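Please go over the structures that come below.
Values quoted throughout were computed directly from the atomic coordinates according to the rules given, and no laboratory measurement underlies them. Being a predicted model, the structure only gives us computed values, none of them experimental. Cβ atoms are built from the backbone, for glycine too; each structure is taken alone.
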Structure 1
C-alpha cells in the first residue's frame with residue numbers, strides 16, 4: 001500500500017462510512033529495472049488513471065470493503081481532454097457498479113499527477 005504524499009490519513013471511518021483520501025497513480029514498491037516506489041506510473045494518462053484506481057481498490061479492500069460498496073467518487077483531471085479515456089478506465093475498474101461521481105478539472109495535482117480519485121464507501 002502506498003504511503004500518503006502529505007500529512008493526512010489515507011482512510012477515515014465515520015460510522016458506516018469510509019472516506020478514502022485522493023489516490024494518484026503512485027506505483028507501490030520498488031521494482032528492479034522499473035518504477036521506483038513513490039514514482040508515478042509510466043505510460044501517460046491511462047497508466048496513471050489505472051494505477052490510481054488500483055490504489056483506491058487497495059485502500060478500500062484493506063479496510064474490509066469492496067469497490068461495489070463505493071457510493072460516491074470524485075475524480076480530478078488536469079486536462080478535461082482525458083474525460084473519455086477516464087470514463088473507459090473508470091468503467092473497467094468499477095465494472096457494472098456505478099457510484100455517484102463528480103469530475104472536475106484542476107490546475108495541478110500533487111507530485112505532478114494528472115489523475116486523482118477519492119471515494120466514500122458504505123460499509124454498513
Structure 2
C-alpha cells in the first residue's frame with residue numbers, strides 16, 4: 001500500500017464509495033524520474049494499488065482531481081492520464097497550484113464507486 005506524506009489515511013471506504021487521497025508519483029518514498037508523464041503514470045498506479053487493496057480498481061473511478069504545479073504540463077498530463085485510464089474516462093477537474101509535497105509536479109486524487117460490495121460480489 002502507498003505510504004503517506006502526512007497524518008491521513010491513503011484510502012477511506014464510505015459505504016460503496018472509496019476515496020483515495022492525493023497520490024504523488026512516488027516509488028519507495030522517492031519521486032520517479034522522467035518528468036510529468038512519469039509522475040502522472042506512477043500517481044495513477046499508486047491510486048490503482050490503493051483501490052485494489054479494497055477490491056476495486058481504476059474501472060470504478062468516477063471522479064479525479066489533478067493538481068499541477070505548471071499548467072504548461074497540461075497536454076503531457078492528459079496524454080499520460082489517457083494512457084493510464086484507457087477507455088475509462090472519469091469526470092475530472094485540474095488545477096494549478098503553487099507547490100506540492102516533496103517537490104512533485106502533479107498530485108491526483110480519485111473517487112471510486114463500487115456498484116457491489118466485495119462481500120456481495122462473491123456469489
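Looking at mean count of other Cβ atoms within 10 Å over residues 49-56 for structures 1, 2, the greatest value goes to 1.
With semi-axes √(5λ) of the Cα gyration tensor in Å derived from the coordinates and found to be 25, 16, 12, which of 1, 2 does the value describe?
Numbers: 1: 21, 18, 13; 2: 25, 16, 12.
Computed on structure 2.
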